[in-house]
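J.: Pasting the structures here.
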Structure P
Amino acid sequence: MKEQRPQVGVGVIVRKGNKVLLGRRKSGHGSGSWSFPGGHLESDEQIEECAAREVREETGILISVLRRGPFTNDIFSEERMHYVTLFVVADYVLGDIKTREPDKCERWEWFEWNDLPRPLFLPIQNLLKTGFDPFS
């Protein structure tokens, strides 16, 4: 049996005013939970490039002022998956939000940081345990 290694995910905390963008996941691990836009870091890709690409692919919007945030160690026991999630904080710039991957995401909505919906995707649960605040 081949040894399984953790995968690298990138979660993008898109800020607009005092709110952040979350989508309700439809497929894969974390189905039914709320998550930031994001995805897998590709080979030879910079973290910020991945963040901008994933946000554009999933929502159609443009972001700017990308800053590296913290990371989380996320073990999805039931699915037997392990991710290290790198968070990027960015500001909304332009565009109407569209659900561009309807097979993966039900819808996108803006939420205040202190009033996030439930259930949250495991990496966000782990991020909140650190006390990180993308507005400070």
Structure Q
Amino acid sequence: MKTQQGFTLIELMVTVAIVGIIAAIAVPAYSNYVVRSKLSEVGAALSEARLKQEQYYADNRNYGAAAGACGAVPANGQYFTITCLVGATNQTYTITATSMAGAGLGAVGDYVYTVTEAGTKATTMFAGAAVVVADWKTK
């Protein structure tokens, strides 16, 4: 008599179940990790835009045309569109970073961050839900 070699159906099903459980835990954790890594860009981009605005102010004693665009136009990031608007007087501004479509961060505007001339940081949208956080939320 020859003995059969190989795996039984039960052994194979147990292996598939274990791989499925591991995948169910690992994939969401990895997805969250990727999103957090992309959100790290926003702090650097807003800080750089704020620095350029302050340099513009030092040269011109205003931040740009009142109720218009900022004097120092910020560059867009890889995952965020950066906009800057001057307040009713030309002595205030708000820089806003809004997530782009197709950047792995959901729809346009699923993540929105701001900073003002006073250094006030805020998060107004996070993962597609409106929030009010007095800092830049990343997780």
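J.: Who wins on percent of Cα pairs over 11 Å apart, for residues 64-111 alone among P, Q, i.e. which is largest?
T.: Largest calculated value belongs to P.
J.: Given that relative contact order in percent (Cα under 8 Å, 6 or more apart), derived from a single structure, equals 15, which label among P, Q identifies that structure?
T.: On the way: P: 33; Q: 15.
The structure behind it is Q.
J.: Okay, next question. One of P, Q was used to compute P(r) over Cα pairs in 10 Å bins from 0, in percent, for residues 24-71 alone, and the result was 23, 29, 19, 16, 11, 2. Which label is that? Can you show the working numbers first?
T.: On the way: P: 23, 51, 26, 0; Q: 23, 29, 19, 16, 11, 2.
Attributed to the structure labelled Q.
J.: Given a value of 20.1 for mean count of other Cβ atoms within 10 Å over residues 48-55, calculated from one of P, Q, which structure does it belong to?
T.: Traced to structure P.
J.: Hey, mean count of other Cβ atoms within 10 Å over residues 32-39 derived from one of P, Q reads 14.5; which structure?
T.: Q
J.: Follow-up question, since we're still on this one. P, Q: which one has helix-only ellipticity at 222 nm (-39500 (n - 2.57) for each DSSP H run of 4 or more, over all residues; to 500), as calculated, at -4500?
T.: The read-out comes from structure P.
J.: Out of P, Q, which one gives 96, 25, 21 for Cα extents along the principal axes in Å as computed from the coordinates?
T.: Traced to structure Q.
J.: Now a separate question. Output the label of whichever structure in P, Q has the greatest value of distance in nm of label points 7 Å out along Cα→Cβ at positions 8 and 96.
T.: That would be structure Q.
Each value in this text was obtained by applying a stated rule to the coordinates, not by laboratory testing. A quick note: this is a predicted structure, and the numbers were derived from the prediction, not measured. Cβ atoms are built from the backbone, for glycine too; each structure is taken alone.
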